[in-house]
Structure 1
Amino acid sequence: MRIVFAGTPAFAVPSLRAAAQRHEVVAVYTQPDRPAGRGRALQASPVKLEALQRGIPVLQPTSLKSLVSRQALRALQADLLVVVAYGLILPRRILDIPAEGCWNVHASLLPRWRGAAPIQRAIEAGDTETGICLMRMEAGLDTGPVLLSQRLPIGAQETAGQLHDRLADLGAQVLADGLGLLRADMRPIPTPQPEAGVAYAHKLDKAEALLAWSQPAQALADRVRAFNPWPMAEADIAGERVRIHAATALALEHGAAPGTVLFAGRDGIDIACASGALRLRTLQRAGGRAITAADYLNARPDLKTAARAPAGDAG
């Protein structure tokens, strides 16, 4: 079976490997090289690097809307186009070219969390479960019928980075299952998505990173996990802006104004929220590296004297 693969970030690499294991990947589409790092040198995407290592031709158009783009894809004579976090819109005229259509590996249980950031939005919302859907693509945003799906629990302390890696591997497994069925001429049965339960996972914005102590502690703890490793949650602690790598919500009644330092010690720094408190465990000062709360307090002894009575154990 002749497959064309379209993907860009590291999330798509395991799926590319799965597609190339038993089939001929005749070309890989990925986004153009982007400036990165302090020197702003052009950097190839993880999918491009994997494709080049495998000797697969790479195409990097800035758009797929032109006649030239359609002619290029048609010339590849693909049986199937597999799309995994590609990042460019595929017009209907592109979707209609492959003989078996276009499949998409999506990191949520559709129709919940359609869109660009399903992993992060699931954690931010406090979801306890997510998964992978193998979907047949339509012109709408992640609206196509689901071919196969697998569920996955979200750990209570799991970050977006950790969940990303597990879902990337699960996505490759689900894709391999679907390709195996297609190879055996047992096409997966498309199941239309239900109209109820639609939620959109809007793209992350760095402006969202700043935590507001006027929100409940549990909501802030979920955001800390959702924004790790990017854009990384930030907070103001007694006059200093820091990044928060790890935190835990404490269910306690304090009566203090949001933002008050309730306790500062070896176990963490407890900050009063609208309800409960957020215990900061791992922090990062400007220009520094991630450190424990205990190490941070060595440089901020003022927090120990400002803190009220201990708020108790986080468990």
Structure 2
Amino acid sequence: MKKTGLVLLSLTLTVLLMGCQPVPGTTTSSYEETTFPITITDDLGRVVTIEKEPVKIVSLAPSNTEVAFALGLGDRLVGVTDTCDYPEAASTKEKVGSFFEVDIEKVVTIAPDLILATDVHKHEVIPALEQLGFTVVALVPKTLDEVMDSILFIGRLTGTQEAAYKITAEMEQRIEAIANKTANLKETERPRVLYLIWHEPIMSVGNDTRIHEMIEKAGGSNIAAIAGEGYPTLALEEVINVNPEVIIANVEDYEGGDISLQFVFNESRLSGVSALINQRVYGIDADLTNRPTPRMIDGLELLAKLIHPEIFGPVE
């Protein structure tokens, strides 16, 4: 499906901003069976009661859909958005609109027991669904730990705690395996990394983002960290002056989805930076770094190879 760059950028930034608070009393080393009804507080500070174990679930975000499938909830997932494209089985599910524009009437027709939303839905969609009597929970994970917390959270709400525990335990092990190899690197051994979210203007990742955290754990130094929080824009002159040693650009799965990567190769003023001179410019599947799902660990491992092939081996 072809998308415009503007829609892509809006979707990418929204997904990046999603987060989730830890579930009180739940860790990746222990879990308890859920007894319904259960009352929880979601990431928007909303107190929600789930009367019984959900058997019909609607997801309003690609990340929620992906986590639901990972937890073995595919059979219970009865509605997704048209941007929910992973795993492949998600494409066979009933569509309830787009990530930004939910078809409320379609949701009413499906009549789910639980709706998994995000903060993009807080102003209009969630209030509208609640007024109709639906149970809605919002998840917005901002850090790697919170991504794991959100998986445990959904597991608790759906009675799939065991699967959630196994997934997050493996995620923790893989994160630790990367971090242990980079923890003692000297600052001079950490390549300067520019992560490119978008190219016009040049948009990168601030010091409070998941991708910043992933770069640091992978043994890099995020050049945009000093620009502050969120997704700062950088002047081309700033990038040239900092002289990144590695440049990694988002690549999306649509025609022209590598536009930011091509910008790096085609912008003549960047030709003198170390990353271009040493041929260390890479594209990365944005879903592996942007979406708060178990696949973020695949993204972390890929970043580690791109930043430190001498430690982690080359990308195959």
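Values in this text are rule-based calculations from the coordinates and carry no lab data. Model, not experiment: these values are computed from the prediction. Cβ atoms are built from the backbone, for glycine too; each structure is taken alone.
Among candidates 1, 2, the computation of FRET efficiency 1/(1 + (r/R0)^6) of positions 201 and 265 (r between Cβ atoms, R0 = 41 Å, to 0.05) that gave 1.00 used structure 2.
Determine which structure produced the value 44, 21, 15 for semi-axes √(5λ) of the Cα gyration tensor in Å, calculated from the coordinates; the candidates are 1, 2.
Of the options listed, only 1 reproduces it.
For relative contact order in percent (Cα under 8 Å, 6 or more apart), the highest value in the series 1, 2 is held by structure 2. The greatest value of distance in nm of label points 7 Å out along Cα→Cβ at positions 145 and 217 among structures 1, 2 is that of 1. Thinking of 1, 2, which structure, once mean count of other Cβ atoms within 10 Å over residues 57-64 is computed, gives back 27.8? The structure behind it is 2.
FRET efficiency 1/(1 + (r/R0)^6) of positions 33 and 65 (r between Cβ atoms, R0 = 25 Å, to 0.05) was computed and gave 0.75; which structure, 1, 2, did it come from? This figure was derived from 1.
Distance in nm of label points 7 Å out along Cα→Cβ at positions 241 and 273 computed as 1.4: which structure among 1, 2? Among 1, 2, the structure yielding 1.4 for distance in nm of label points 7 Å out along Cα→Cβ at positions 241 and 273 is 2. In this comparison of 1, 2, the computed figure -8000 for helix-only ellipticity at 222 nm (-39500 (n - 2.57) for each DSSP H run of 4 or more, over all residues; to 500) is attributed to 1.
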